[in-house]
1. Here helix-only ellipticity at 222 nm (-39500 (n - 2.57) for each DSSP H run of 4 or more, over all residues; to 500) was calculated and came to -7000; which of the structures 1, 2 was it taken from?
2. For which of 1, 2 does distance in nm of label points 7 Å out along Cα→Cβ at positions 173 and 253, calculated from the coordinates, equal 4.1?
3. Once distance in nm of label points 7 Å out along Cα→Cβ at positions 125 and 237 is calculated for all of 1, 2, which comes out largest?
4. Check the numbers for distance in nm of label points 7 Å out along Cα→Cβ at positions 205 and 221 across 1, 2 and tell me which is largest.
5. Starting from the value 1.6: which structure in 1, 2 was distance in nm of label points 7 Å out along Cα→Cβ at positions 45 and 149 calculated from?
6. Have a look at 1, 2 and say which one yields 6, 29, 35, 21, 7, 1, 0 for P(r) over Cα pairs in 10 Å bins from 0, in percent, as calculated.
7. Compute distance in nm of label points 7 Å out along Cα→Cβ at positions 85 and 157 for each of 1, 2 and report the one that scores greatest.
8. Taking FRET efficiency 1/(1 + (r/R0)^6) of positions 37 and 245 (r between Cβ atoms, R0 = 30 Å, to 0.05) from the coordinates of each of 1, 2, which one would give 0.75?
Structure 1
Amino acid sequence: MTKRSAAAGLSDANLNAPIGVFDSGVGGLSVLREIHSQLPEEDLIYVADSGNAPYGERDAGFIEQRTETIARLLLNAGVKAIVVACNTATVVAIGKLRSWCPVPVVAIEPAIKPAAQTTKSGVIAVLATRQTLASPNVARLCAAYGNAVDIRLQACPRLVEQVEKAELESTKTRALLEGYLLPLLAAGADTFVLGCTHYPFLTGLIREITGSHAVIIDPATAVAKEVVRRLADNRVRQPPQRPVSIRFFSSADSTGASAVISALWGYSVTVEPLNQPALKCRP
């Protein structure tokens with residue numbers, strides 16, 4: 001095979017490869033949904049590490065280890081890009097992942113910049129896990145964009161667990177949200193950053209509590225746009241109007257994971273177990 005034909009074959013393989021998306025649990029489905037909306041022609045693999053969720057209460061070493069393990073599983077499946085759809089994994093492990101990963105890595109971070117540019121009251125609230133809010137990355141964003149606004153960092157323990165159970169409108173979930181949001185509203189917050197990918201599934205309830213005047217910022221759209229850009233730059237974006245495959249994996253019990261992911265995704269899906277040596281691409 002000539003060098004030219006070998007390169008062409010590699011290009012074809014990359015073109016047909018799926019995009020890998022992972023999160024500490026099911027929250028990254030909010031990002032997967034937006035990627036699928038903007039790139040409906042692309043095959044997708046989603047990994048929910050629900051057996052180890054939430055990452056926000058884990059130490060940094062554990063998060064780094066899980067991030068590397070899942071990234072290598074996705075690489076074994078032949079993905080052409082990896083999306084880290086988890087704010088906590090991003091702030092803890094993204095630098096190390098990018099240092100060795102051979103495919104483009106797109107990550108997510110709290111949308112503090114657009115919130116600072118949007119607020120009218122001058123008070124913005126960042127809702128996230130403790131691990132995310134304590135990170136140097138969030139400190140950097142606050143320092144860069146917080147000079148003219150009051151940034152309130154609000155840890156929201158136990159919200160991830162509610163989404164992991166698909167309890168999006170339960171009395172307990174509402175009580176948790178009211179406990180976090182009402183003091184922020186009293187402080188004048190009018191813009192709320194969803195700094196965890198689980199939280200967009202609670203947007204309806206958040207909207208009921210904050211009122212229609214509040215701005216709720218979900219960074220999933222920006223992440224999907226970056227994926228589109230990276231695929232275009234590398235010339236590996238699939239042509240439109242082709243049948244696609246979306247595969248779901250979870251480190252939690254597959255039966256329970258199938259029920260939760262189906263509820264959040266909007267239709268019945270089969271979730272495959274993650275506890276296997278490697279994910280395998282289907283022909």
Structure 2
Amino acid sequence: MDIVEGRLKDLPDFRNPPLAETVLSLQFEPIAGLTSAHLGLLWQRFRERLPLIEEQPPLPPMLETFGPPSPARVEVTVEEKPPVPRLWFLNQDKTELIQVQADRFIHNWRKMEGMAPYPRFEAIRDKFRGEVATLGKFLEDEEMRSPIVNQCEVTYVNHIEPSGVWERHGQIDKVLAGWAATPERRFLPEAEDGGVRLRFVMRDDGGKPMGRLHVMSQAAWKKADNAPILILNLTARGEPAGEGIEGAFRFFEIGRRWIVKGFAELTTTQMHKAWERIDG
């Protein structure tokens with residue numbers, strides 16, 4: 001794959017993308033012995049850059065599996081102690097945060113009104129690589145095992161504004177390619193709104209499933225002025241593409257490629273013009 005200034009050459013690009021959030025996530029088996037106190041100590045290593053802290057409930061584990069679905073099972077567990085919470089470490093303007101819990105380590109970039117533009121995937125990836133190294137050094141100092149990653153995740157959240165192309169949530173066909181409007185309807189009016197949920201199996205060079213691309217769109221309104229927007233969420237999730245942390249970061253590259261190329265194929269040329277597409 002050809003690379004130009006750290007970016008894959010064949011990727012579509014936009015001068016004015018609708019991207020509102022980018023997430024890189026590592027999931028692993030829960031780290032034995034990790035407590036809330038340890039998370040507080042870990043924060044000290046990030047506190048200068050991420051001085052704010054919030055407590056959230058832990059996220060459930062997510063695994064991409066393939067083959068016929070297994071019969072549903074009901075399991076009852078008795079917790080001897082409360083679960084370790086999920087902590088957010090945030091910068092002052094809340095555009096960047098780290099999320100950490102016993103089995104998850106996540107980096108978020110979020111767009112805020114009037115703040116700096118999207119710093120690009122490469123910068124976010126490189127920053128997360130440094131944060132993962134800091135986590136590894138902390139666990140080593142605390143004599144805990146290094147995390148063994150079992151799932152990696154890349155998410156792009158897009159907030160799509162009308163931009164002169166569409167006006168109402170029911171005009172989803174002007175945003176998503178292949179979503180056919182049906183002018184031949186005689187009774188039903190234009191839909192008030194609509195949404196899409198799609199899943200695509202990601203395969204390696206040998207054709208083996210390695211993950212999935214999840215696509216979801218939904219209608220929403222901007223908080224500032226109640227203007228209509230469409231939220232288009234694309235998540236690539238799967239196993240590391242190789243051993244260790246390097247395998248996880250290789251999956252990030254693959255997942256990002258699926259997201260960017262998928263986004264371009266799923267959206268209309270009218271919206272591409274509004275976002276000022278640069279052909280990849």
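FYI, it's all coordinate maths here, none of it is from the lab. In this text the structure is predicted, and so the values were computed from the model without any measurement. Cβ atoms are built from the backbone, for glycine too; each structure is taken alone.
1. Derived from 2, not from the others.
2. Here the read-out was taken from 2.
3. 1
4. Top value of distance in nm of label points 7 Å out along Cα→Cβ at positions 205 and 221, among 1, 2, belongs to structure 2.
5. 2
6. Of the options listed, only 1 reproduces it.
7. Largest value of distance in nm of label points 7 Å out along Cα→Cβ at positions 85 and 157: 1.
8. 2
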